Structure P
Amino acid sequence: MSVKIAPSILAADFANLERDSKMINASEADWFHIDIMDGVFVPNISFGMPVLAAIQKHAKKPLDVHLMIIDPDRYIETFADLGTTILTVHYEACNHLHRTLQKIKSCGMKAGVALNPHTPISSLNSIIQNIDLVCIMSVNPGFGGQSFIENTYAKVSELKELIQLHNSSCLIEIDGGVTDANAASLIRAGADVLVAGSYVFKAKNPAENIKLLKDL
């Protein structure tokens, strides 16, 4: 299976979301990656439901929605209604993670869990079989354009071993600082999905950079 590429809309031109959505549709990207931030769990505020609804109207590829918010259970049904394919919640934000994952799946979505850089892979030992995707944060969540954390490679390898140990079909997603300089190493370590923000949208030819990652 070739790696999936999920351009991060957080790095797009907010005044031209329709244009950038159409670029993703026409490119070799696989998913739209959309960060929802509440200014509480992370020190930033990003898209709300109306913007997600506007993106969904133009998107012709799955919506990979990453919730960086406290108490995500309040909004699970809302994100399902907005056409979300994969809904990812943060391990650190969920008091009852198993129940949250069950609710996501009961609403017809794939269930993802994101881990902050300081959160160990071992936190998922007892629940990995209930997860469809693990998003390893390779920067501290909240802002785009940060430098890649080098310890990410070891975390990916450790997570891959855990997935194989439990014979799970869980995908490994990397979010933060992904470029053509580290993507091949991430794939070798076991990554299945690469989230790319600045590397795509700050490029002269975003679709070409998506293709570069896709061809690795």
Structure Q
Amino acid sequence: MIMYSDLIPFTDALIFDMDGTLWDATDSYAEVWNRCYAQHGIDLHINGSDLVPYMGKPIEVIAKGLTEGHAPAGFDYSEFVDALSCAEEEMMPQLGGNLYPGVKEGLSVLAQHYHLLMMSNCGRNGLHNFMQFTGTAQLFSGSITYGENPVPKSGNICRLIERHGLRHAVYVGDTQGDCDETHRAGIPFVYASYGFGKCQGYDIAFDSFADFTKFFINIKEKE
């Protein structure tokens, strides 16, 4: 049986989830969804809090979960998801989100010691928008999204590891799904307990990004 926690001291790469791990952009996403609902004639208006239970899930799952019961019979969810993608590409670079305390400073310090990468179940341009809005693009050496490669997170984590030749990566996320998919990929899971989800079976947890940063910097200082 693999003891993932035993691998953490050897970490050389940090792969980050986005929503609930690095920032909260749910209010901005709600604006995107509400525009699309209006464009598709659906009498539904959501708030950021309505999206929180769905964070980390593929966009098709979120669309059906929020919209079923409000959409007409035969509603084309595929067309609606495409509209969401276009609206997000247009709106999110301006709307952005709120970084959690200590994230930008922490990433800058961690990038001096680790390979930093991102993997999210967001749309094709979600991570690009995040990096541009937050001014962090230069800190990350790679990324992949569900929109680019629509497979479970475990598959995209493995793709990042293979593409970048990572030896001892960990994934940092905030939901049970993140944890399960990380272990399916065969690497340790770091739980951001300050985020959106609840989680069991994680390998290590942190209540703040500052504590996370301090822990992983201490690993390098002991080498």
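For which of the structures P, Q does the calculation of Cα Rg over 2.2 N^0.38 Å, for residues 69-188 alone return 1.19? Working through the options, I get structure Q. Matching task: 59, 37, 30 is the computed value of Cα extents along the principal axes in Å. Pick the structure from P, Q. Only one of P, Q returns 59, 37, 30 for Cα extents along the principal axes in Å, namely Q. If relative contact order in percent (Cα under 8 Å, 6 or more apart) is computed to be 22, which of P, Q is the source? Going label by label, the one that fits is P. Looking at structures P, Q, which one was helix-only ellipticity at 222 nm (-39500 (n - 2.57) for each DSSP H run of 4 or more, over all residues; to 500) calculated from, given that it came out as -13000? The read-out comes from structure Q.
Only the coordinates and a few stated rules stand behind these numbers; no lab work does. Computed from a prediction, not measured in an experiment: that's the story for all the values here.
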